1. Match the computed value 1.00 of FRET efficiency 1/(1 + (r/R0)^6) of positions 272 and 344 (r between Cβ atoms, R0 = 35 Å, to 0.05) to one of the structures I, II, and report its label.
2. Please compute relative contact order in percent (Cα under 8 Å, 6 or more apart) for structures I, II and give me the label with the greatest value.
3. Can you say which of I, II returns 2.7 when distance in nm of label points 7 Å out along Cα→Cβ at positions 80 and 368 is computed?
4. From which structure (I, II) was distance in nm of label points 7 Å out along Cα→Cβ at positions 352 and 376 calculated, if the value obtained is 2.1?
5. Of the structures labelled I, II, one was used to calculate helix-only ellipticity at 222 nm (-39500 (n - 2.57) for each DSSP H run of 4 or more, over all residues; to 500), giving -12500. Name it.
6. Upon calculation of mean count of other Cβ atoms within 10 Å over residues 32-39 from the atomic coordinates, which of the structures I, II produces 23.9?
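Please treat every number below as a calculation from the coordinates, not as lab data. Note that the coordinates shown come from a computational prediction; the quantities given were computed from them, not determined experimentally. Cβ atoms are built from the backbone, for glycine too; each structure is taken alone.
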Structure I
């Protein structure tokens, strides 16, 4: 089949399957991933391996949009309102999950350090979209809801920074050049990459802001925004910088230069749904069912210990910041979902480590389906327990 026909199948089947899944109250992203698994090479084979090998183009664009949207949550006034609790909770839950999963894979599962540190970095990510959907569906309101939304908004930012450092260290370990000098050099290079990514996004944000007066209507604003976003993604790839971090800083600086710059984010909503659909279906298509049986222990360990790390880290962060008791008890339940950013960085890991990348991605895709089924339910329970859901919809 030709590429155009395959994309048509992806969009049509994805649309109707999402409607079907919606009848049983499961997240749309879960439907897309399941569709990808079914029509991917491991089952029906509608999506050929050759298309998966060239899916990096779509992945980079969608990851750029996701990171750009995350940047919008870094508005200065928002941080003043949500305060130190969000920072303490987010840092602790992301950091402790990273460390716990890494140590588990090294000492309990006897995995190489470079694989373990990648799994640990990916485990730090959550799924802001899933949490926001639950909050909107049940019209949840209250201090707990505000804190939860604040944590998930910046949680993926920590994941991107952690992943950038972990990827650099893993590369060195993978190449068997992990001497003390080389490790120091590698970490410094990672810090330079992070700094360069932030600098690129910040500079382009200033240019976008200054030249935006030349846009006269919504179609021109869409062309303008998408053009600069693609320019940022392309420059990041050309300069060997992080697409995720540069796009996140682009969004963060842009929204802080002028709060009215939210129009740049809103205009992308008119084109991102089909891109997200294609991205998640292709991610699901990467699942290698033939090796699932051999990944049982890895998958179960990742599934359980990521949840434990999130819960314990969030609890410790809440205690250190002297949060209210309901936040201490239930904030961890709202951090279970995992989707977009985790799948994105897993795809990056697959490209960087071809020999074991399929294992990493298969574990993440398989556990993401489970997280996206149980995660929103846990978030709903947490919101009910703290009283932020006053009345369930009929």
Structure II
């Protein structure tokens, strides 16, 4: 089916919740994908930070296909061996000293679960979120997402939510009261434009440590959203490890499944033990196929130390982009950690023009927060592939 026909059928049969780029990929391998006409692209989007192992990784293919041959779904009415094994693997590497896992299907579902768990554990209602945050689009996760254009059409949302300025500890301390159940924070704001709490790592460390301290003293649950940053993307398995941070709960998704739908909440044992049968659930959450995929991803990232590749290639990428920033005034900032990088342009129009021209040159990127070009490629990407992207980006910048 050609692209034009696919677009027409999309318009006719699908609810138009997405503004799509002009491309219909049909095959992938490594950091490359191909469209129906056989045109090859270098993929620096990675399914939006999902395809940690790249496309069609043999280990992931084997794990999923072998499981589907045997059994694909039984529901959580029964014990699921691969679910237990993945939970143990995550617990072993988690920054939380002693934790248990709940599996669902996405990051937004993980946020929903974390909200419920925090309220059940504390018996309090209020949730504090951060300015410029993003945690999902379902009604609970949307309520703690500071995006007015996402929220406005669906008012009223879940009550009991207050936003404070990201990076401002004093304002957070003032917002916490005797009704506060939890504070939700992203160590690096992904959809917000690859934004750090403070300008320097040390200042960010102090800020996050301050949140940890006040939450501990006030009996408030600290929830760190690692949906986009987790599973090695920033150069460590969890971004909070860069700041020696131990949250009470961590939400995960995206890269954990390598392309299969999975979400997860890791909760401190004391919180986990407050949750009883019937308090929450998910028909498909933690199903056999997704958990086998999660095991394959986690094992590969750890055994092949892909988090180290993310750190090394990420620094190389950042250095090259910084060189472009020094040359082209249209680039206002370059920031990131590991293979989670943002290049802020002078305008929305400039960013979108660059994205379009890069796609014409067979390099896929995307634009977030209006004018930030985001690079979240597979963790297996090489310096040579980065250099290819930079060469094309420089030529586009020269012309645009």
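1. Details: I: 1.00; II: 0.35.
Label of the source structure: I.
2. I
3. II
4. The structure behind it is II.
5. II
6. Values: I: 23.9; II: 14.6.
This figure was derived from I.
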